[in-house]
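The next part holds the structures, each set out as structure tokens.
Every number here is computed from the coordinates shown, using simple stated rules; none is lab data. Everything numeric in this text was worked out from a predicted model, so none of it was measured. Cβ atoms are built from the backbone, for glycine too; each structure is taken alone.
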Structure I
Amino acid sequence: MAEAFIVAAARTAGGKRKGRVSGWHPADLGGAVLDALIDRSGADPKLVEDVIMGCVGQAGEQSSNIARGAVLSSKLPESVPGTSVDRQCGSSQQALHFAAATVMSGQMDIVIAAGVESMTRVPMGLSSDFLSKAGHGSYKSPRQEERYPGIMFSQFMGAEMMAKKYGYTRDQLDEYGYLSQQKAIAATKEGAFDKEIVPIQITLPDGTTEWHKVDEGIRFDVTLEGIKAVKLLQEGGAVTAATASQICDGASGVMVVSEAGLKQLGVKPLARIHSMTVSAGDPVIMLEEPLFCTDKGLKRAGMKIDDIDLFEVNEAFAPVPLAWLKHTGADPKRLNVNGGAIALGHPLGGSGTKLMTTLIHALHARGKRYGLQTMCEGGGLANVTIVERL
């Protein structure tokens, strides 16, 4: 079978809700990443054959095909198409899968997979909330109600169910949240993110400008005592805002090419797509599927968990990576080595290629070979991508 290679990977530094990146229109934010991928690959912009962009909140400023909007906000010519993908939190990881499948099938040679989410300008749940308030009903259909009577699908409830099912206490989740912050602090101070981050210019409240290039969600003064003092999201539960992913504005992307694309560009690839898997399970507990998708992905690739050098498991909530570790038996020291979404933020549709960007750069920095990425997704879905550093 033909192969797919990643030749460039980049992301913006995350911005907190109503924070440093909130002044950027999401199409322009996505466009900045597209420009960075062109610059880093040295590709002639006219050679890009498609842009596939993940985005969850496809409403307001992110409506009307945000991928095309990002193309028109970039240095890419008008001749480059774009399409938008919604697989919830895994949207841009799925965009990567679609891009890789396209070049592996021989239909195209150079495709960009990307993702963007401005959770400040398009708040989570905006479209469904608007329709409900306007009297247009719920996303949950009558037939779904028959199948799941009286159940409202909720990621927050899913997180609490995960903690209870896998036996994690509030204290254990707090310790994980503290560790995520510590890893992100160390990675930032060591310059681990310098090669992957695309600096973007922002305007400060006093009218001056500067370059945004440090993830705003990192709490450099974090203490375990401070995390333990955060209020529970639900009375009697175990999860707090300090053990959940941060609302975030950000964009990311990777350039995916075939062997013919490599020759056209004359560049050395960063990584090869080794295996791609998607699966679905219980939509009520919702966040558990990465565990089983990892089993499926490893079996599909003919690999064992110990064959993988580094893992990126999205920290939607602390119970997810912890349960994943317990289920897979993976080495905790290989997991989210530079911190995760609890510290760095989770820009929904932008997180898939964000994690892949971090994973590829971490593999290169450590001289490791194989990396595996997975994330939980609304509706009980999960994607798994295994890459080989080249």
Structure II
Amino acid sequence: MKQNDDSDLTLDEIFEGYLKSPKLFQRRDVLDSSFVPKNLPHRTEQIKQLGYILASVLRGAKPSNILCFGKTGTGKTAVSKYVLSMLKEKAPDHGLRVEVAYLNCNNVDTNYRVFADLCSTLGIEVPFTGLATDEVFTRFKQGLDQRESLFIVVLDEIDSLIKKSGNETLYSLTRINSDLSSAKVSIIGISNDLKFKDYLDPRVLSSLSEEELVFKPYEAPEITDILVERADLAFRPNTLDKGVINLIAAIAAQEHGDARRAIDLLRVAAEIAERGHSEVITQSHVKKAQGAIERNTITEVISTLPVQSKFVISSIYQLENVTSDPDAVSTGDVYEKYVQLCRDAGMDSLTQRRVGDLINELDALGIISARVVSRGRHGRTKEIHFSIPRSLVESTLQKDKQFDFNRY
């Protein structure tokens, strides 16, 4: 079988070639984002803080609602799942029942879907659509009260739910205990957005009464420790080249201390090594994995943006097409083009101030660069250009079923 030219291989030959290649993994699942290890290096303090807050459950009390803040890959979800699993194991020893519903609000991002998923956790069947949201909420309350348990709702990426569907779901959950006679509900919200509370209206903030945990980004030595533990579980002996883990840790530390990205990078590097029939994972495989993940990350980020943000991106893209100087694109130019695209699509446009906020968000995501400059008597504005390859912008929007890029 030719390894340098596989264009003529059949699918069966590809499968057979893979089975004959060196086996690097012994436990692939430990490099999965959903895996929660028994040991979480450098998160002892956060584990203890969360444990202290939730300990009141063991005396039959409802703990405070909790908000966990921190950038992506700082251990918020892993720590929450770890502590809650320990709490669930401990509760029966004290004659208590603790149940946990974990919802990722990037996927469950409407009020209806939140309460439908919570019903599903309780074994209550609810149609995918067709009922009023109030009816689904009522069924959830009734089912919950019959169980006489403490029900902890974990809303991961909670800012996605609030930004898309407003405050109603969170408000209903913070007020639900006044309608329950036998059960209690507590909330753990997890957010990458340190300004998340700015999106909440005063009545939600008042009823939330939360405690906050902040997760700082990992530093390179800390990421190294995490990777060493995962690698020992994931790979067969002598399959990891010297320097691979230090390289991945350095890359991740430069990119805001994201341990999740570091673990993904290690996994993809190993998969590339396996596909190339290598017996050892090398730094070269890491570099190839880095390029592949960057392309996938950009595609995922753009594809999950609200449609208004996609119109802003399309406006910048089209303006760059007609100028020889990309830095000549200003916020005013973007807004004029954005309004035109919205009008052509029959969609209401946002205010210029709100579009300015969207530009700032795209800048924070690393999709564009928006640099403030002075134009003398014309005041200050921002010069805008893409920080990512334009080809990726075009290919991602063209694939979006909700956004007809070719039409605009």
request  = State the single structure among I, II that was used to calculate mean count of other Cβ atoms within 10 Å over residues 147-154, giving 10.8.
outcome  = I
note = Re Cα Rg over 2.2 N^0.38 Å, for residues 27-98 alone: value 1.04 computed from one entry in I, II; matching entry is structure I
task = Identify which of structures I, II gives the largest calculated value of relative contact order in percent (Cα under 8 Å, 6 or more apart).
result = I
ask   = When semi-axes √(5λ) of the Cα gyration tensor in Å, for residues 227-322 alone is calculated, the result is 35, 19, 12; to which of the structures I, II does this value belong?
value = I
message = Suppose Kirkwood radius over Cα pairs in Å works out to 20.8; of I, II, which structure was it derived from?
response = I
inquiry  = Matching task: 18.5 is the computed value of mean count of other Cβ atoms within 10 Å over residues 163-170. Pick the structure from I, II.
reply    = II
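From I, II, which structure was helix-only ellipticity at 222 nm (-39500 (n - 2.57) for each DSSP H run of 4 or more, over all residues; to 500) = -10500 calculated on?
For helix-only ellipticity at 222 nm (-39500 (n - 2.57) for each DSSP H run of 4 or more, over all residues; to 500), the value -10500 is produced by structure I.
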